[in-house]
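Some structures are shown below for you to check.
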Structure P
Amino acid sequence: MSDPRRLKLLSIAHPAVSSDGGRLRYYQMAARDDVDVHLVIPAVWHEFGRTMVAAPSSDPRLTLHVLPIRLARAGPLSWYLHFYPGLGRLIRELQPDVIHLWEEPWGVVALQARVLKGRAALVMEVDQNILKRLPPPFEWIRKQVLRNTDHVLSRSPDATAVVRARGYLGPVSRIGYGVDLSNFHPGVEPAIPRTTWPDFRIGYVGRLVEEKGLDDALEAMMLTAMPVSLAIMGEGPYAERLRQRVAELGLSDRVSFRGWGTPADVAAFLRSLDATVLLTRTTRSVREQFGRVIVESQACGVPVIGSQSGAIPDVVGDGGWIVPERDPAALAKQLDVIMSQPQSLQAHGFAAQSNVKNRFTYGAVADDLLAACMAAVQSRNA
């Protein structure tokens, strides 16, 4: 290292373009005395029809490098085609000990970092959890980057399996997504334990697409011994079909829809629920990579009923229940069990909060990231 007392970390992360969400982990790292944190973000980022302009840093301890990118308007491919013309000069000036990429290893920016990194260790953070052969040149890029990566931070066991299958032989550590506890918390008033339910309220927050399994929740509501209501927050192409299905099943008085809201709106919505559902259906192209709503719900003290898809069981932990995919009868049975055991619901709510505090605060995520970076540098210098 250039300074044995401080790790010089250069992180390249387009998800940190906004001041909240992905940026918050970096403020946690910058607060430490043993690391000098430099963050590279695009000046402008285009995603899902939105244009995001880089927000300034709210913490002077974090050195933010806002750089223009090329191929910024490549649609969804901008995640993989974009690169920074000024990155080489920045790396030469900083001489970082480690370069961390919050990008997938087949992206052009990952190849750029691999070529320009010099003596720095390379740490990759990966989400992709479905193994498939990528079209040229992305498969070649992935192999080149993984062969020269010192440490992988993986979002799930499936994501680890993907990089292993593509030739990565080095160490792997787990990393989650953080939760902003200033928004997502149980609320000011202590919860009153429920003993009976005139109406058990489950809810969903997220994109309204068929793969999220909300049809299974509707079918399960028809099978429970006691009434269950469903509140849905989100938007997406499957919204109209869901409304039609609600009407067909005669559930219009028990299912509500509302659009997106602010983080505070989402937290208030989650606190109004008895349990949150995430019933993702695995397909050839979809397997749940993490499920942010799980940890947001759990931070509010609301347990989660999740399917077996992808990372859901691992993220839910003890803070909820897991049911088979595409199985409304199993979901209905689980709902009946929960409603017959109010103490269990409360216990799972406490376990949900503990799960977040132990694994998914921004401090915990920052610690996991820094531990991997330090291990990569130590291994390279050994």
Structure Q
Amino acid sequence: MRVEFFDDDRILDLAPLSSTRPAAELRVGIWRIWEKWMHALQAQEASFFTRDYLQHRFPANAHADFRINGRVLPTSDLLLAIQDLRPGQTLVQNEQILASRSGENQGSPISFQGELRQIQRPYDIFILNGIEIKRDFEAITQGRNSQALPSSNSHWGQYPVFIEEGAQVQGCSLNSSEGPIYIGKHAEIMEGSLVRGPFALCDHAKLKMGTKAYNNSTLGPYSVAGGEISNVVFQAYSNKGHDGFLGNAVLGEWCNLGADTNASNLKNNYDEVKVWNYRSSRFEKSGQQFVGLIMGDHSKAGINTMFNTGTVVGVACNVFGSGFPRQFIPDFSWGGSSGFVTHKLDAALKTAQLVMPRRGRVCDEHETHMLDFIYQWSSPLRSWEKENA
């Protein structure tokens, strides 16, 4: 079975995370969205129908058997509804296309009446992360045996701990009272760390010594965390290796937070958090009391950086200095609370070319083309460029 995951006209609501990937490439729980569907459908081939500047990096397949909205997460009811589609039929809810099956059109769309779980804003990723860890954990570990937990660790709780081959866990405290703990292949939890489930440490990821990792958190492959984290999702290849607090947050890929970087996730007056939205170009009510940092790919923060509640940092930014910078930092910004200038494309590419090989990746022509497009597209967001023109 071949499945194509498509981006709809609301994809900009997920920026800056969706600026560098299709929606289905977002990690929620342990797996990325497309990986969840491939397992649920027992499909063999995945492809993506996305924006032109990303299409070469994420190829499409004109001969896919099913097409599924990349923002939608699988549930048992939705899975059955999709499997029941006849050739040419389309499944919708409130005029939103959820899925279709290839073939000649078979009349009116079919309305899906069940519960719909989807990612509509970046903060939905950490909101849904705990339940998705539990669902992914069950699917990944079904019928398999965990590696033994070394006796140097302390573990209690009704949910299991699953340790993949090559993982290292020594001298840690693991509490699985509220959810499972997943430790991926060749991942490492260093001594003195305190971990509460649901928690996922994906392949080759690492918790530094004495890390306090609260529940509903995921570190994607090759990510590193230290200090205190709570309900955070690192997509992959991102680092927060030192002390400092990060909560209710999502980091893209190739991000780095310097030592003692702290990000607020709760306003002093406990009010609802407003978050910048790329599609509407304004701050919108989130409906949430807890929202921390949202950071796009290739962005960095210097030591002792402080972020206000609900700060959105775009792609390829470099943030540093004392004080709190603004709560929306446009793509390719360089500076801090005292002001910003443009982070030039050639400088951002040079950094990427140095950073990516450290994790066995290269900044190839697809990465370069993508960053070039985002640099040009995001220019109107950098108000100082208009002022200087």
Structure R
Amino acid sequence: MNEVKLMSKAQTVAETKSVAPVAERKTGELSARERFLKAAHCQPVDRPPVWLMRQAGRALPEYRKLKETYTFVQLVQNPELAAEVTLQPVRRFGFDAAILFSDILVIPEAMGQTYAFKETGGVQMDFAVRSKADIEKLSVERVCEKLSYVDKALRILRRELGDETALIGFSGSPWTLATFMMEGASVPKYSRALALFREDPKTYFALAEKLTAAVTAYLKMQIAGGVDALQIFDSHGGHLAPTEFQEASGRWIRDIISALRTPHATVPVIAFSLGTHGNWSDLIATGANVLGVDWQTSLAEARKLVPSHIGLQGNLSPALIAEATPEVVAKETRVVLESMRGRAGHIFNLGHGLTPGAKLENIGALVETVKNFI
């Protein structure tokens, strides 16, 4: 694979339009990294920090330019390329945090279940996990070794971001990973993991235990690589009934976070579980420092139900970024900000990830509104 040199900030400004200028920091002013970490620990900040899920890639023309030469998997597996894609949105918009450009399916691949992206869209895995024998074939032992390209990318990013910008690592939750692994591909309805959990919980637990061990080792590797925080994506948590969430998903996220606390008690963990916010007690019980709130849930309501020592992240609708005008985006961004006024620990984000159709001018309006919030 061809090597790529990381573009300097000056190069990026020269080669892209509407790039956010890098403002000089005043004496005593918080750096973006400090602001993000203080908010993640529910400490006072000058304004909420801002980053967006799926900010790296997808909507950016500089990312699409790279995609003319490289496949998605090539971008993920080449440390220099992954670092470059991670840095692109920070250069353009000045986010307070960068999130590693990668994919949740690197874990199944490192365990022995390779994935690829189909030309028509969606994921295709080389086999589906359907039996006890398939689960037994999955190996945890060499996960970190096989994902050493992630460690290399993180070390590049830590060096590039320095003390100015926070760096976020991530993984999928065991439940969400299991839903993909048991289907073996992107499908309209993820039903096999749910059926296994309901009909043969012992076998589901065997898979969840392996995934929990793999995710824990992977996230510890990311901490060693220099991340400031971690996010666990439980994107399919909403597929579970409220009475099922704790056993199928919540307990495994809790076990991961508990294992990360020693010896990494100061590294904040964000738990984002899409469509599960009737389960506040279960989400709080995971031990996460910050709970991600999706766009379907009122932040004003969440702040009443979540203890003040736990941060809240969110939660503008991603549809607005693709479909609205900058004026509407700025207005709705202010609504979200006002709903959290006076509550420490708010990290501004979307209520899910940026879509490929996101408009750059709308992202810019969002970031400018947050940065000017008083």
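A value of -10500 was computed for helix-only ellipticity at 222 nm (-39500 (n - 2.57) for each DSSP H run of 4 or more, over all residues; to 500); which of P, Q, R is the source structure? Considering all the candidates, the number was obtained from P. Comparing mean count of other Cβ atoms within 10 Å over residues 290-297 across structures P, Q, R, the highest figure is found for Q. In this comparison of P, Q, R, the computed figure 1.00 for Rg/Rh (Cα atoms, Kirkwood Rh) is attributed to P.
If relative contact order in percent (Cα under 8 Å, 6 or more apart) is computed to be 10, which of P, Q, R is the source? Label of the source structure: Q.
We did not get these values from a lab; they are worked out from the coordinates using the rules stated. Fair warning: this is a prediction, and the values are worked out from it, not measured in the lab. Cβ atoms are built from the backbone, for glycine too; each structure is taken alone.
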